[in-house]
1. Can you tell which of P, Q yields 1.2 when distance in nm of label points 7 Å out along Cα→Cβ at positions 10 and 74 is derived from it?
2. Output the label of whichever structure in P, Q has the greatest value of mean count of other Cβ atoms within 10 Å over residues 18-25.
3. Please state which of the structures P, Q yields 30 when relative contact order in percent (Cα under 8 Å, 6 or more apart) is computed from it.
4. For structures P, Q, calculate Kirkwood radius over Cα pairs in Å and state which one comes out highest.
Structure P
Amino acid sequence: MVRYYVIFNGRVQNVGFRYTLYREAIKLKITGWVKNRLDGNVEAEFQGKKSDILFLINNIQKKSPFILIEDYFMKEININPQESSFKVK
């Protein structure tokens, strides 16, 4: 079990990105959250199996022709043992 903090850059607001992430995270049993930032980027925390999280990040833009991730920043952070769901903030 790992937890990552991620900031996505690109065409990630007003294209259904957060809700696409939400649907795919639920399918993969990943917990955490995702929200828009004022700077036009999207930030998220993902907790689950490392392979599932990396699969989600690397394949999310294939789920919609409107999403375009130009770059992302990712760092591992401490897990949250009480977390049990994925939320859109």
Structure Q
Amino acid sequence: METETFETIRRGGEWIDVMRRFVPETEKLYTWWSYRAADWNAADKGRRLDHVWASPHLDGRLLGVEVLREARGWERPSDHVPVEAVFDV
């Protein structure tokens, strides 16, 4: 229910889901992996908790997006990883 409500809010404000412009709906898109999984990378069970939205004015200026997954494997990681969005402004 939370996901549907969040999407309703995004659409209602006409926001662009920047991450999904570059990662199709059919592909997994995680920005968070639990510390409970012994091997979080092999299990590959996470959630998308971090989002990048842009106004329609930036639609033609989106150049790319990257989820820095490797940061989750650092020596002292967070359970969230950085997300980088690139715009031509």
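Any read-out appearing in this document is the output of simple, stated calculations on the displayed coordinates, not a laboratory observation. Being a predicted model, the structure only gives us computed values, none of them experimental. Cβ atoms are built from the backbone, for glycine too; each structure is taken alone.
1. Values: P: 1.2; Q: 2.6.
Traced to structure P.
2. On the way: P: 19.1; Q: 14.9.
When mean count of other Cβ atoms within 10 Å over residues 18-25 is computed for each of P, Q, structure P gives the biggest number.
3. Numbers: P: 48; Q: 30.
It must be structure Q, since only it matches.
4. Numbers: P: 12.8; Q: 14.3.
Greatest value across P, Q: structure Q.
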